[in-house]
Structure 1
Amino acid sequence: MEKVTIYTDGACSGNPGPGGWGAILMYKDNKKEISGGKKDTTNNIMEITAVIEGLKMIKYPCEVDLYSDSAYVVNCFNQGWIYNWQKNNWKTANKEPVKNKELWEELYKLTKVHKVNFIKVKGHSDNEFNNRCDELARQAIKEL
């Protein structure tokens, strides 16, 4: 199985407000940057969207090291929240409906295509790829 590295980030100007996302995909010596935005959204939606869009770029099943500064995204899989949400008919531990259910469902399906290792990185620190994803996300907001 081929190995791909993806860095992702989402940003919002106001929360909710205009938002953007960015992702960098790396495979062997190749690197691709992608980004997009939405006029009225939330930071969490942009964080999840960045991961979805990054994974959707991969043409065939791969092992993916996915780096995100979003504890929400990383913990959802690494701490098993998503599996509990599914078992509980998309309700949280507090019996509230899971926010952004459609996005989580789409992301979950992509994790069944690829073997995804979710890795938390510290945001706004010295990680050049995370910082570049933040730049891509913020640029996408400006371009709205």
Structure 2
Amino acid sequence: MENYMKLQFPAKARNEAFARAAAGAFAAQLDPTCEELADIKTAVSEAVTNAIVHGYAKKSGQVEMVCKIVQEEFIVIIEDSGEGIENIPLAMQPLYSTVPGEERSGMGFTVMESFMDTLDVDSAPGKGTTITMTKRIGQDRYGS
């Protein structure tokens, strides 16, 4: 591993912007394009929002974010110890939401998947959720 950072913060909606900015600032050392940086920040925003809204469902808790850089790859791990996901394949379907009465689109995982190169979701009911995403920086510039 070339470099990493770890943050832990309360599961409060106002901390989503902080996590987004921190991930973007850390990823900047790879010299990403504006599009690559926006992709990372959007995916992190969705993952942190999911942890806050669904992981803790209006309860208090902590969200942990780890960012790693390995060669040209940016890896981000978002973890909560909240509700967990009973059926991951169902939860990852576009438009699926556990809170249908609220203004949620059910597109969080779809957005994460489309903006990052890989997405892995590990979860168990009552144990929390860990989302690991990777983005290879410079694919277009280096022909990789």
Checklist entry - Thinking only about FRET efficiency 1/(1 + (r/R0)^6) of positions 3 and 83 (r between Cβ atoms, R0 = 25 Å, to 0.05), which of 1, 2 has the largest value? => result 1
Next on the checklist: Quick check on the output: 1.00 is FRET efficiency 1/(1 + (r/R0)^6) of positions 35 and 123 (r between Cβ atoms, R0 = 35 Å, to 0.05), derived from one of 1, 2. Which one produced it?
Outcome noted: 1
Next on the checklist: Given -9000 as the derived value for helix-only ellipticity at 222 nm (-39500 (n - 2.57) for each DSSP H run of 4 or more, over all residues; to 500), which of the supplied structures 1, 2 does it correspond to?
Outcome noted: 2
Checklist outcome for this item: When relative contact order in percent (Cα under 8 Å, 6 or more apart) is calculated for structures 1, 2, the one with the largest value is 1
Item to check | For distance in nm of label points 7 Å out along Cα→Cβ at positions 27 and 51 computed as 1.5, the structure of 1, 2 it came from | outcome: 2
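Throughout, read-outs are computed from the coordinates displayed, never taken from laboratory work. If you're wondering where the values come from, they're calculated on a predicted model, not measured in any experiment. Cβ atoms are built from the backbone, for glycine too; each structure is taken alone.
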